[in-house]
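Visitor: Structures incoming, each one as structure tokens.
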Structure I
Amino acid sequence: MKRIKVWIEAMRLRTLPVSVAGVLAGVACGFYYGMESWLQGALCMLLAVSAQIASNFANEYFDYKKGLDRKGREGFRRGVTEGDISPHSMLAATLGTLALSCLTGIAMMLLCGQWWLLAPGILIALFALGYSAGPWPLSHHGLGDVAVIIFFGIVPVCLTAYLCDGCSFRSLPLAMPLSLAVGLLAANVLIVNNYRDVEDDAACGKRTTVVIFGRKTMSMLYLCSGIVAMVIMFPVWKATMLWGGWFVPFLYLALHRAIWLRLRNCRGAALNPLLGLTAMNLLVFSLFTSAALFLSAR
């Protein structure tokens with residue numbers, strides 16, 4: 001039982017709503033314009049979740065190998081660093097989940113016959129590893145936030161909408177602003193994570209955006225990202241106005257502000273609940289937006 005708990009912790013379940021939210025929003029866009037493949041939506045969900053878990057595993061393994069983690073760090077328990085999981089087992093789990101993600105992507109291509117999808121598939125796999133691995137890890141050079149906007153927002157929302165709508169680009173007028181909004185809100189989850197770890201990251205030379213710009217600046221960026229995301233969503237609110245779409249930004253911003261007020265005054269392990277709350281707020285946003293799109297479907 002303890003071993004299972006350790007592996008569940010390594011998956012970082014609090015953050016998985018981030019990948020779920022993007023695919024769910026993409027499915028809703030596809031449905032709005034005339035859903036043609038629920039199977040593709042299910043495969044997109046499996047690919048997104050498995051790729052995120054692979055990235056989380058890779059983060060544990062490669063940060064351990066580079067000596068960036070230490071015992072007793074704030075936040076998620078590092079199973080490899082703490083001696084709960086062997087480095088070999090974590091590397092095997094990383095490659096196994098990444099292989100599952102790649103096989104899912106291949107199945108999606110075979111179903112739709114769109115071989116150009118191999119390119120974004122390769123980029124997704126590279127991001128899962130390159131976030132923490134390689135000679136120039138994105139998360140160590142202040143690029144993690146940009147990568148999250150792209151690979152948890154733009155890529156999953158737009159590609160899922162494209163595949164679910166029968167490989168049509170007609171969903172882009174709604175999918176694109178929705179993908180940018182989801183990406184900004186997903187990046188907020190990373191801001192909380194790095195906000196919590198800023199001292200440890202600075203000590204080991206890991207230059208996250210919070211290390212570079214400081215807590216005060218990034219806490220304001222956290223607040224502003226939520227507001228900008230709601231403004232970007234105007235085409236979606238307009239399309240779903242009759243079915244309660246107008247209600248979603250007010251609900252999101254109320255929860256967002258409450259979390260931000262706590263964020264400014266918390267440090268260390270006290271930020272862990274806010275990490276989960278930020279991810280869940282994104283999921284709530286995606287669920288209500290998707291519901292409005294489903295009800296407004298043509």
Structure II
Amino acid sequence: MYKLVAIDIDGTLLNSKSELTPKTKEVLKLASEKGIYIVLTSGRMTSVIQNFCKEIGADKFLIAENGASIFDLQTGEIIYQHYMKKSTVLKILDLCIENHIYYMIYTNKELIVKDLKHMALFFYKQNYNPNARIETHLAGREYVENLQDYFTKMMICDEDRVIYEAIVNKLKTIPEIDVIPVPHISSKKLVFGTEEKTIEYSYADISAKNTNKWTAIENLINRLGIKKEEVIAIGDNINDICMVQNAGLGIAMGNGAPSVQSVAKEVAPSNDEDGVATMIEKYIL
């Protein structure tokens with residue numbers, strides 16, 4: 001019997017327009033009512049994920065920033081954290097500035113960017129839920145240097161694949177971080193009233209060494225006395241591979257990256273076909 005379901009958000013829980021469909025919402029609420037732990041497991045910040053948790057009735061735990069923290073929704077406390085050092089963040093930031101590569105710095109409170117482009121623009125402009133927007137601060141190195149907040153992760157983005165891959169190779173030489181480069185070009189849809197615009201770019205996630213979604217899930221299930229065989233993990237992207245590969249039942253989305261599908265025990269319908277709801281109905285309800 002499965003006791004916990006870990007679900008990625010973008011490309012998995014949400015459809016291609018970043019919408020949470022009524023069917024998915026209803027099915028996840030029913031699973032929660034059965035006593036199943038529904039744990040949203042995302043690269044997003046805690047404050048943003050909480051809004052989605054309320055909508056699906058997942059009121060126990062969430063895993064944020066690609067596994068950098070576990071948040072207890074009952075007590076309002078962070079029960080696990082594995083953050084980046086400021087010195088490391090500044091080293092990466094200097095590399096980005098020197099090579100004119102776009103950066104995004106996540107703290108426990110805000111997203112710091114030079115200007116609104118790529119994924120930062122998507123998060124800022126997405127029409128799905130105004131309450132889920134990330135607090136965005138336009139700032140440079142001096143602002144980061146004076147911050148006392150926790151640094152949860154970083155991200156680099158660029159339209160030019162050659163420049164992007166060159167910076168990724170440089171980042172991989174920094175021993176105190178893990179770099180997760182996405183092998184495909186990301187495509188996001190922005191809706192402006194009746195108009196729709198598509199933005200495309202390459203990106204890579206950067207976090208403290210040995211930070212990933214499965215490490216956080218493992219920490220949580222050890223606390224709860226749940227075996228890994230009792231865990232379902234559902235995801236679509238490179239940062240989901242570890243949890244899909246290690247969970248008792250790893251499920252990749254039909255719209256997911258081939259590398260995720262290759263390690264999954266099952267491939268669900270796409271996020272535009274309520275794939276998450278279909279899997280919850282099949283294995284939980």
Structure III
Amino acid sequence: MSMPLPDTWKRIHRLEIKARHLVEQVLSGQYMSVFKGMGLEFDEVRPYQEGDDERQIDWNVTARTGHLHIKRFVEERELSLFLVVDVSPSVYFGSQKQLKTDLILEFCALMAFSAMRNNDRVGLLTFDQEIRTFLPPKKSRRHALHILREVMLQLSQPPEQPRSTDMAAALRYVNHVLHRRGVIFILSDFWQTGSLFPLKVLSQRHDCIGVLPQDPLDLALPQSGLVAIRDPESDQQRIFDFSSRRLRERYQSEQAAHFQTLKQSLRQMGVDQIVLPTETESLVTSLLKFYRFHHR
């Protein structure tokens with residue numbers, strides 16, 4: 001059940017004002033320095049001239065014509081930015097100032113309006129156990145607002161029925177439909193990733209960044225009594241005694257190992273990582289930290 005349309009557009013309008021202010025005042029220059037000129041685009045084949053880079057010789061054309069030819073490339077002026085958003089039940093959570101869904105929505109807004117301001121294309125795919133939305137990369141304010149509306153409606157409230165997460169299938173789909181090299185943000189808590197091999201394949205063609213909304217309870221349990229926990233993806237419920245020191249230490253150890261393994265796996269694939277803590281009031285600090293690191 002989606003929220004009433006007028007309320008949706010009012011919220012989108014407020015989000016647009018906030019995001020455009022941050023983009024224009026703080027983030028635009030950082031975005032340009034990191035993402036512009038990321039690659040080269042084939043332009044033409046022309047006869048070889050003295051001083052040309054021999055590594056660019058096109059041997060197929062050379063063999064066909066009998067004369068040396070080289071491939072000429074030009075710097076890509078436009079960027080294709082793509083948002084892959086996990087809308088599975090596990091992201092509807094937050095114990096601090098914001099829910100994970102709030103962080104995902106704000107991040108999408110900042111990226112969409114950063115792309116719009118720099119005349120870049122931006123697209124969207126949302127998924128849980130199946131593909132929910134696909135919007136191919138385009139550039140316009142109307143398209144950016146359409147993306148925000150889709151993300152907002154998908155994250156307006158948890159699904160009534162349990163749903164699992166199939167990130168691997170979503171990444172395979174993205175790899176199939178996106179032919180132009182671009183920047184891909186995967187927004188997910190990365191709880192149920194399945195095989196990350198599709199991400200490795202995707203990262204060989206695109207610049208991929210994992211964006212993790214994270215809550216303190218993802219890392220450590222509070223010292224309290226009996227607590228009923230329901231798995232939002234399987235709908236199974238169990239009761240745990242959080243006053244047990246052994247339970248808390250085991251949970252903390254397992255969670256630390258999970259996120260450390262994830263971080264190492266992403267690094268080995270050449271995939272950067274941005275962590276968005278739910279205790280933050282603004283994503284700007286996390287984004288600026290990422291831009292500075294990525295630029296280096």
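Every read-out reported here was derived from the displayed coordinates using simple, explicitly stated rules and does not represent laboratory data. Only a predicted model underlies this, so the values are computations on that prediction, with no experimental measurement involved. Cβ atoms are built from the backbone, for glycine too; each structure is taken alone.
Visitor: Identify the structure, out of I, II, III, from whose coordinates Cα extents along the principal axes in Å, for residues 87-222 alone was calculated to give 46, 32, 26.
Guide: Going label by label, the one that fits is III.
Visitor: Once distance in nm of label points 7 Å out along Cα→Cβ at positions 79 and 199 is calculated for all of I, II, III, which comes out largest?
Guide: Looking at the calculated values, the largest one is II.
Visitor: I've got another one for you. With helix-only ellipticity at 222 nm (-39500 (n - 2.57) for each DSSP H run of 4 or more, over all residues; to 500) derived from the coordinates and found to be -23000, which of I, II, III does the value describe?
Guide: I
Visitor: Given structures I, II, III, which gives the highest value for distance in nm of label points 7 Å out along Cα→Cβ at positions 7 and 215?
Guide: I
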